[in-house]
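Every number in this text was worked out from the coordinates using simple rules, so none of it is lab data. This one's a predicted model, so the numbers in the text were calculated from it and none came from an experiment. Cβ atoms are built from the backbone, for glycine too; each structure is taken alone.
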Structure P
Amino acid sequence: MTIDDVVTKFNATPFLFVGSGLTRRYYNLPDWRGLLEHFANIISDDEFSYSSYENKASTMVYKAGIMPKVAELIQKDYDEKWFSNKAIRTVDDEIREEIKGGLSPFKAEVAAYIERYSILDKKYCNEVKKLSLISEKSISGVITTNYDCFMEKYLLGFKQYIGQSQLIFSAIQGIAEIYKIHGSIEKPDSIIINETDYLQFEKKSGYLAAKLMTIFMEYPIVFLGYSLSDMNIQNIISSIVNCLDDKQLQLLQDRFVFVEYKKDKIGADVTPYTIMIDGKPLTMTRIVLSDFTLLYNAMENKRTKLPVRLLRRFKQELYDYTITNNATANMRVASIEDDRIKDDEFVLAIGKYSDFGLKGLSGIESNEWYRDIVMDDLDFSADDLLDYAAPKLLKQNSGRLPVNKYVAQATKRFPQYEELARKQDFDNIISRTIKNNRKCLGNYESVQQIWQQEKDSIEKATRLMAHLEEQKIDVDELEKILRKLFEEDINILQNVTATARTNIRRLIMVYDYLKWGK
């Protein structure tokens with residue numbers, strides 16, 4: 001049997017279940033033990049630093065496996081040292097503010113470390129390019145226990161859900177989506193790494209299993225970057241398998257594919273493989289290879305007719321209409337003969353001509369809102385944006401959102417947002433930490449001067465600009481720079497690092513205030 005034979009049997013394009021092995025390959029990031037060893041060595045430079053934690057954990061009662069217990073011990077000591085030793089702090093001002101609010105320094109630094117070293121290994125550029133290419137029509141979605149942002153960076157147009165809670169309480173569509181079930185570096189507090197985290201995860205695993213059940217029953221699942229002995233993957237599979245009877249388990253046989261890396265392997269071996277999950281045999285196909293391009297080439301032959309991101313968009317539009325009974329920004333409710341519907345819009349032919357619906361804005365995301373402040377590219381009025389989009393976005397962004405532009409352009413009064421705009425002045429936008437650290441500017445006196453010298457690093461340039469005093473920020477200069485960023489990459493807020501995204505959003509808040517609020 002060949003990989004092509006396996007893919008040919010798929011009843012649909014597959015979901016990928018991705019573990020740390022994949023980003024160890026492409027980013028050369030450490031595995032779980034290597035990550036903990038790094039932070040243990042920061043606590044103490046003794047060569048037995050990590051071993052001492054592992055030894056201590058082995059003598060204790062551990063309820064979620066020894067590694068989460070080791071992580072718990074390291075986190076406790078690291079947090080104490082972080083607060084007492086400035087030299088080990090690497091996180092930016094925004095994250096330091098979150099630490100003041102209760103975020104663990106250990107989780108914050110874990111996120112910063114992974115982001116800092118998420119650099120693509122050049123020898124795998126073609127392989128990753130191929131993965132990105134087939135994601136358009138040959139990958140239905142991704143489930144991952146990884147914290148890094150590799151999948152959302154290279155699988156363009158996929159919507160991500162971070163952590164169990166977001167996944168459980170969201171209306172997932174089951175296509176062109178990334179489920180980061182162990183958290184993400186974008187939200188350090190969501191990272192599941194210590195014993196308490198894992199016990200909470202297991203407590204909710206039944207709800208997660210129910211949410212993912214449809215995916216496991218309808219799609220082939222390709223496991224990448226895991227070991228068959230990995231307790232994490234066995235526990236997750238167990239929570240699914242325990243919900244199935246023997247007949248349903250047999251249906252999974254052709255749908256579960258476990259890809260195992262073997263160094264210097266020529267070609268690929270494809271064989272059946274059975275593992276025991278809670279006393280139940282689960283048979284799957286095992287593919288052993290060295291070159292992942294072999295897998296990606298085979299997967300390319302199983303394609304949807306439309307890009308999966310468009311299929312998801314259609315399902316979301318239809319779902320939103322069903323729930324709200326309101327048309328959306330990209331779907332109109334009208335009779336088929338209605339000539340007001342453009343060819344590039346979705347059409348749902350329901351009811352009479354007089355049923356033509358209003359635009360709905362519930363699908364707008366934060367990045368689109370911020371971009372529109374600068375680019376003015378959303379096809380909605382200020383009144384509609386404040387009426388329908390702002391309430392949800394404010395909840396998602398802890399009440400922090402640029403609104404001056406829309407308040408100024410609205411044709412009616414919005415007392416709630418007028419009050420929010422008044423509160424979000426320059427002093428409120430710029431944190432105390434940034435104000436106290438303006439010496440980092442050196443001789444810089446303007447946003448244009450900073451941009452000319454530092455534009456090779458968007459992250460640094462946008463960070464430094466926020467350190468300027470209000471009177472030194474020329475709103476026209478700032479507008480030109482922000483527009484240039486979006487003109488070069490319309491999805492820059494999605495594609496840059498979490499730190500750079502925070503920096504750009506902060507500058508858009510400043511721009512919104514200076515241009516329309518002040």
Structure Q
Amino acid sequence: MRASLVFALCAALLLSACGAPAAPSSPAAPGDSPTAAVPTNQPSAAPSAGSGELRIGTGLSIPASLIASEGQNGFNMITYGAGETLMRLTPEQELVPWLAESVERADPTTWEVTLRPGVTFHDGTPLTARAVANSFASSWAGLPNAGSFVPTDTRILVRDELHLAFITPEPLGNFRYSLANWNFVIHKAPVNSISPMTGPYRPVSLVVDQEFVLERFADYWGGAAGLERIRVLRLPDANARALALQSGDLDMLTNVAPEIARGLPLEIAQVSLPGTRLHHIILNHTRAPFDERAVREAASLAIDREALLLATLDGQGEVAVSLYPASLGLPLVQAQRYDPEQARALLDEAGWVPGADGVRVKDGQRLEVLLYSYPGRPEITQMAVVIQAMLGEVGFAVAVEEVADVVEMAEGGDFQATMFSVGVQSDPLYMPALTLTEGGAFNYGGYWSAPIEALVAQLRAEDDPAARAELARQVQEVVRTDTPNIYLATPPLITAFRQGHVVGFTPNPNDLYLVTPELGLSQ
């Protein structure tokens with residue numbers, strides 16, 4: 001039964017693709033165009049063999065400028081080895097010190113940070129407590145979301161060259177996790193429009209939306225990195241990226257789509273693992289029909305997430321049963337499941353009666369939903385089309401519409417439901433605070449719950465791991481009861497590279513961490 005359903009859904013996807021946009025890349029991150037200090041206007045020629053240059057192809061965004069405190073540049077700076085934070089997440093999603101040597105809680109609102117000695121910025125100056133304080137001030141001033149992680153009214157006291165204290169306005173149990181957030185990549189004021197940072201590679205040039213070039217930083221605190229140079233090429237066409245890898249014009253591809261990975265030859269190595277990103281549907285609680293709990297729950301029950309993975313991600317990744325991806329290692333509650341019969345029963349009980357055409361009607365209103373999607377991640381719209389068919393089986397009439405900027409659309413609040421994707425931190429506070437609380441950055445659907453508000457407040461103050469895990473379990477119980485949003489899948493994070501040529505690659509389910517000092521090329 002499921003196999004035939006998947007076949008039918010795949011056929012529907014092929015038919016729908018005829019009119020779908022072809023752009024698989026994310027919209028460029030906000031930021032100004034590079035100034036004259038960024039020297040090139042066209043991508044430079046491919047390097048000669050044996051040059052020690054790694055050529056990475058991506059369909060996602062590259063920095064919009066070389067200033068760390070603008071837009072999403074900090075994310076890209078960490079991804080490609082230019083920037084570092086005080087804390088980081090290992091491939092096992094364990095939180096460990098990075099530029100910090102230790103982070104200790106002195107009292108409920110005071111955190112004492114000891115910096116790693118011997119760290120040098122790309123401009124040759126040492127990493128000091130004063131430099132870290134200035135970096136946080138720059139992030140707060142330039143990045144609107146930075147204050148969501150470490151409040152902007154936090155006081156920073158410089159104790160001495162390597163010691164500083166953060167005094168938060170209220171207890172923050174997740175403070176250590178916030179120090180790993182890319183908004184707080186440690187940087188100095190720009191020099192010639194390039195922010196000095198501390199990573200194993202330093203940015204040297206940028207062609208907006210086309211090419212980002214970095215060179216080995218000779219004075220890196222961790223020792224010499226494995227590459228002389230990294231060239232990141234943004235190529236929106238997935239097939240073009242795959243062909244460039246096979247021809248030897250590229251050495252590595254990031255975020256490879258499963259259908260592309262399936263066609264790569266054996267000499268191309270692939271690493272696939274469920275990531276920490278969560279694809280889901282944001283439901284608008286201020287608009288019909290999802291202001292009705294029974295309708296929200298019925299919609300969730302109608303979605304076969306296993307079939308969804310098979311139809312859109314080649315069966316790779318993992319189904320989502322809650323608001324936390326399984327890859328985070330948190331204890332999970334099965335807050336959402338597949339049961340179309342229960343979905344029909346809920347709609348019957350709520351007074352939604354099937355009409356002659358199969359679409360349910362209540363008080364003269366048809367159960368019609370406009371589901372928005374966007375082209376930033378190619379499987380997102382494919383999933384929307386599959387979900388359209390699944391919801392139709394229980395009496396919804398769903399139309400799918402793609403928009404170029406899903407955030408702009410959602411911020412306006414005039415929608416019923418929209419596809420969305422969030423890169424999730426292993427901090428159990430991250431998802432409920434951002435997506436389920438009043439004023440949460442991604443709570444576009446206007447969801448409000450007194451139990452969630454109380455649990456999030458407790459999570460903010462608590463730093464004991466066992467206690468935080470228990471609070472996360474309670475959050476998931478509320479999600480099971482309320483169905484605030486519909487959680488779909490954790491997509492696979494697939495990296496492909498030339499077998500025997502690229503060495504030292506360490507996969508991490510968090511796509512923030514791609515380039516490490518160990519990454520290199522065989523001789």
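Among candidates P, Q, the computation of helix-only ellipticity at 222 nm (-39500 (n - 2.57) for each DSSP H run of 4 or more, over all residues; to 500) that gave -8000 used structure Q. Starting from the value 0.25: which structure in P, Q was FRET efficiency 1/(1 + (r/R0)^6) of positions 225 and 281 (r between Cβ atoms, R0 = 35 Å, to 0.05) calculated from? The read-out was computed on structure Q.
Using mean count of other Cβ atoms within 10 Å over residues 73-80 as the calculated read-out, with 25.8 as its value, let me know the right label among P, Q. The correct label is Q. Consider the structures P, Q: one of them gives 2.0 for distance in nm of label points 7 Å out along Cα→Cβ at positions 169 and 201 as calculated from the coordinates. Say which. Corresponding structure: P. Suppose log10 I(q)/I(0) by the Debye sum over Cα atoms at q = 0.08, 0.20 Å⁻¹, for residues 113-288 alone works out to -0.26, -1.67; of P, Q, which structure was it derived from? Only one of P, Q returns -0.26, -1.67 for log10 I(q)/I(0) by the Debye sum over Cα atoms at q = 0.08, 0.20 Å⁻¹, for residues 113-288 alone, namely P. With relative contact order in percent (Cα under 8 Å, 6 or more apart) derived from the coordinates and found to be 21, which of P, Q does the value describe? Working through the options, I get structure Q.
Out of P, Q, choose the structure whose coordinates give semi-axes √(5λ) of the Cα gyration tensor in Å equal to 40, 30, 19 when calculated. Source structure for this number: Q.
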